[in-house]
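Multiple structures follow.
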Structure I
Amino acid sequence: MTQDSPYPWREEGATPFIKIEGLSKRFGSFTAVDDVSLDIFKGELFGLLGGSGCGKTTLLRMLAGFETPTSGSIFIDGADMTHVPPYERPVNMMFQSYALFPHMSVEKNIAYGLKRDGVNRSEISDRVAEMLKMVELSEFGRRKPSQLSGGQRQRVALARALVKRPKVLLLDEPLAALDKRLREQTQFELMNIQDQLGVTFVVVTHDQEEAMTLSTRIAVMDAGRFIQIGEPAEIYENPASSFIANFIGSANLLPAKILERHGGVAVLEHSGSKRQFKVATDSTQVGDTPTLAIRPEKILIDKAPLNQCDNQLQGTVREVAYLGKISTYRVETDIGEIIEVTAPNQVRPTGVGHKIDWDDSVHLGWNADSAVLLAE
């Protein structure tokens, strides 16, 4: 295995750049981070995702050295950093508030850390110019933060964090202060900068779409623990639990029992209606009682029967949300469950009868390989 692999976490024997072992943090009787272990590899843009109070920011602050672990260890590039003070770690942190000095120009904000470290003036000038160019703010160096847009201030904060050339950059909700359009644009800018520099990024966010867009891998946290770690597509398509299925996107969850198996396809019975469905699976046995999870976008919806699908339902549209590029339908089905379906608006409706609307009778369908079975 070589560290040049774009997916070192898939390689047996790969050496992690950041290694967290049995890390815990307690504040009195409250456990914020509960015995977590994690390997992050050089050059990753790793996402820590979870709701408020799940422990993700506390974990980030322990990586930065701002919190001392109650137990466990942190290694960065092979060195034990567990009790090393923040200013001696090869780490920098970009805060959610950006924390720019309002009385300083953009150039002086970026140069501040280098000046405190005693770097000579000519090198400071060169490195600041390099960072301004990278974040596309070369023409804004003499402006004050108040003269910049939110997105520009975000890039100044990023340049200031990167100018010291840390081995690891920690980002705490870095895009939370931006509006939706600018946040989406800045996500790609952040990815491009990280790719250019090859610095290992660890990003804390509560925004599922942001984590999915930015991250090479994601650790989903709840109550101080990791409940699933994986690549974005792996977590989305194969959630480990009902909690994950609904936290990363949304899912229709149906209680079921496995009746029989035929090769890689199981026949299951919906617990409420006794209706039978097919699902592709290799991991269940007859008699198991898993939850059937179907993502809304995996389900077809039409006014006509969907005979080409392995599984079909009928129902009545009770709610419609038009979101421009997609529409979301909540359908009261003939098995007594409300099923949510999303469909792309690929064609403009040409008149009455061509679009699906409130109270329409509809058919739903999905194939055996479009759903997953969850044990929890």
Structure II
Amino acid sequence: MSVVELEKQYLLQNYGRHPLVLQRGDGPYMWDVDGKRYLDFIAGIGVNALGQNHPRITAVIAEQAARLIHTSNLYYNEFQGPLAKTIAEVSGLDRVFFCNSGTEATEGSLKMIKAHGHDRSPDKYEIVSLENSFHGRSLGALSITGQPKYRKDFEPLIPGVKFVPAEDIAALEAAVNERTAGICIEWIQGEGGVLPLSDAFCRRARELADQFDALLCFDEIQCGVGRTGKYFGYQLADPVVLPDIMTAAKPLACGIPLGVIAVNERAAASIRPGMHGSTFGGNALAARVAIEFFEILEGLLPQISRVGDYFRSQLRSLGAKYSFIKEVRGYGLMVGAELTIPGKEIVNQAMAAGLLMNCTHDTVLRFLPPYIITEEHVDEAIAVLDGVFAKIS
């Protein structure tokens, strides 16, 4: 039986997969089992930030796998402390918790918010989140995800969650009160269509959290860890708006599962021994790879900004040529092109022409390419898109 047939028979059928079996990769390129090459501009939905087969990452994986992979958090390993120090320093926060994924980081942040509120009053349990948001697929994460299509099959979810429209400061002010334990915000709504929030909205959320003794959480799972050309999306603001809690995951260990919650001392005080944990979180292999990633990332940040600016400018040039391109937006190498038509067929045709990307929110082409791409790779992608758009038009 083929790989596809085996999966159809034995796997839970919860993914709408493309009929593509990928076999290997090198840099920003992937090859399928038939030897066809693809330029990867989705990078495992933002995970493969250094592309495939990066020599420093593969060397570290091989070396560490031969020494020590996992111990559990009953014991120390050599790498959690140094990695936590790096994340604290680049984030502006104080303490770190390691887990396995963005969704798990969201769960931990919700427990912090709930415990923070409970420490103050039994009535302080409400959470304010945004319409059109996406925070993960567990029951807790779905409870603060502001898209009914993800929530409807699992309701009732956690009570006490209020959703307000992004950028509606008056609605935010009306929603936050003495019962509010936390405010949860994606600085750039990724699954919602690559929609950045304004500094003013996020700064007002910070002020309201302070006024009502609530914890402000920035979800940086998709827009964080270098994706925007800054270490974290909230650092795009001038001056920087610091959260109490920050969640991140995708590129941290270059494909090895690793998530993180970074917090200030105020949020950290909500979690005491025995209240939270993770079996695999921050094991020796994942933490060692993440240390190497951060060492590489520091030198890549200017390139991410430069190439991202170039990519958006080239997409906007296509927008002048094709009327169905409504808007191009994003920061760094988190780029969305909103269309006036459905994007699914464009994704399929681009894949057939050797370019991998995806479509979110039905009409937004989402690009999350590896941080290592150059202007030449952008030109290659634009040429494919130009050909596909010409056929569509």
### Task
Work out the source of 8.2 here, i.e. which of I, II gives that when mean count of other Cβ atoms within 10 Å over residues 10-17 is computed.
II
#### Entry: Answer label among I, II for the case where mean count of other Cβ atoms within 10 Å over residues 26-33, calculated from the coordinates, equals 13.6
I
### Query
For relative contact order in percent (Cα under 8 Å, 6 or more apart), which of I, II scores largest?
II
### Task
Please state which of the structures I, II yields 188 when volume of the Cα convex hull per residue in Å³ is computed from it.
I
### Which entry (I, II) yields the derived value 39 for volume of the Cα convex hull per residue in Å³, for residues 298-337 alone
II
### Message
Quick check on the output: -6500 is helix-only ellipticity at 222 nm (-39500 (n - 2.57) for each DSSP H run of 4 or more, over all residues; to 500), derived from one of I, II. Which one produced it?
### Response
I
### Query
Comparing percent of Cα pairs over 32 Å apart, for residues 82-281 alone across structures I, II, which is largest?
I
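Where a number appears in this text, it was derived from the coordinates with a stated rule and is not lab data. If you're wondering where the values come from, they're calculated on a predicted model, not measured in any experiment. Cβ atoms are built from the backbone, for glycine too; each structure is taken alone.
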